Structure I
Amino acid sequence: MEVKACIFTDAGKVRKINQDAAMVKVANTKRYGRISFACVCDGMGGLKKGEVASCKAIRAMENWFMEELTLMQNMEEEQLWDTVEKSVLRLLVRVNADIRRYGKHRGIKLGTTLTALLQIGNKYMTFNIGDSRIYLVDREKAVAITKDQSVLQDKLDKGLISSEEADSDPERNVLLQCLGTTSSVEPDIRSGELKGNTTVVVCSDGFWRKLEPFEIHEKLCPQMCVTPDDMLEECRKLANLAVERREQDNISVAAMSLGLGA
């Protein structure tokens, strides 16, 4: 299976510090062939040292992929996915505690979102804390496969506001979950199957908030992502479009085009 990937991240036009962090990892295994892992963390802009929190989380996920996942690759598929889920949950508990400990020793509060997708064969598992997102983009459409853990999403689910009112809601940036700010975290974990050539788009809210799914599809559908350079340029164009629409946050996206066949 061919994997083309890129990362685009930018502080944007307002923030002086880029508090986002992003990662893409690809590895070859004897049993499952090529596997891939993408993650984006958005350090909390309203708190100090958000860039430290996001970096700690990304580094932990990177080490997990390179070290712990390697030990699982000879497992049967059903056992593998069950072990992956439990292992990542333990990891996120440790990362949450590490970030809290860092803040406590320095008398500050810091936190980060985390959203990640692990692909093995034609199956995937996602882990989401906060309001960064993952889109799957095929030849026809782009679909968000994560659900925001935010006050805004909760209001939308309960019918308290309309989608048209969401952009101006005063609580649009308030999260229900993030790493580092509470004693426990409850990530939203989902799994599914990839069908045909697919582009995985993992992004911070600074990327998706001002964009429509059809715009992400137009730029990052598999047929547009012929090379990694093509993909990076299309991510750059989408980020610039978000800035033109007055996005004030940091903007980050990790994209992978997975050549799974028809």
Structure II
Amino acid sequence: MTAPGRPPVVDMATWQAASDELLVREKAHTRESDRLAAARRRLPMVEIDGSAPVVGPDGPVPFRDLFEGRDELMVYDHMWHDGAPHQGQCEGCTVSAWHVRDAVYLNARGVSFAILTSGRWDEVAPFVEFMGYTQPWYSVRGLEPPVGNASGSFTCYLRDGDRVFLTYSTTGRGVEAVAGPFALLDRTPYGRGEAWEDSPDGWPEGHDPCWYWRTDAERHPDGGPTSRPAPQWTRPGATPEQTLGRMGHHH
């Protein structure tokens, strides 16, 4: 029996057989992911200026201080829109930053974590406080890549004494690995609900990519001028307004 927009209903044995068949492919995917990780560990690296000044809550500090004495560092490069209100900042970068709310398990493995952005520190600091972020943020205003980068990417660095090396970077859909909801949604019957997904006939119609990352005051997905990145509505002071603005529309 199959209802419109629903998976077929079967007995437990039939479901188990189908699940076991899928599991073979999932295990192959896991092993290929392990091989990719092994290839990442074999990438060459390039030396960067560890003394480059980044600005945090204590003022300018050399980039190498972000390692906090550890040998490895991962950063997220958060895009920034100068002068925009909190709700006008990038919803995509909000997704990534929100899902690394602390680095306890990275730190336990000897890896430090920080978020870098090109915003001016006097704008960045109140945004970090409003969002309730607990990981360290720094402004890389005026610095050139690969330290000053604002592409929405994760980048890894290795320290050897005072020398600092870039080892790996990923952007676009490469950043999905850090945000658990993507992997969880990919396991639900209706997935992410995006039009590009390969879904059976009769499934709910797909939306534009990233359609649920911004919501209105009633928490409905909405990309309009009164929307916010979804988690902002849980922050104190995020009250319904008609003048929320959006990136590019805040003047």
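Here are a few things to note about the model shown:
- Identity of the structure behind 21 (criterion: relative contact order in percent (Cα under 8 Å, 6 or more apart), calculated), options I, II: II
- Entry that produces 20.2 once mean count of other Cβ atoms within 10 Å over residues 32-39 is calculated, selected from I, II: I
- When distance in nm of label points 7 Å out along Cα→Cβ at positions 64 and 120 is calculated for each of structures I, II, structure II gives the greatest result.
- Of the structures I, II, the one that -9500 was derived from, the read-out being helix-only ellipticity at 222 nm (-39500 (n - 2.57) for each DSSP H run of 4 or more, over all residues; to 500): I
- Percent of Cα pairs over 31 Å apart - structure with the largest value, from I, II: II
- Parent structure of the calculated result 17.1, given that Kirkwood radius over Cα pairs in Å, for residues 16-87 alone is the read-out and I, II the choices: II
Values in this text are rule-based calculations from the coordinates and carry no lab data. Given the structure is predicted, the values throughout are model-derived calculations rather than measurements. Cβ atoms are built from the backbone, for glycine too; each structure is taken alone.
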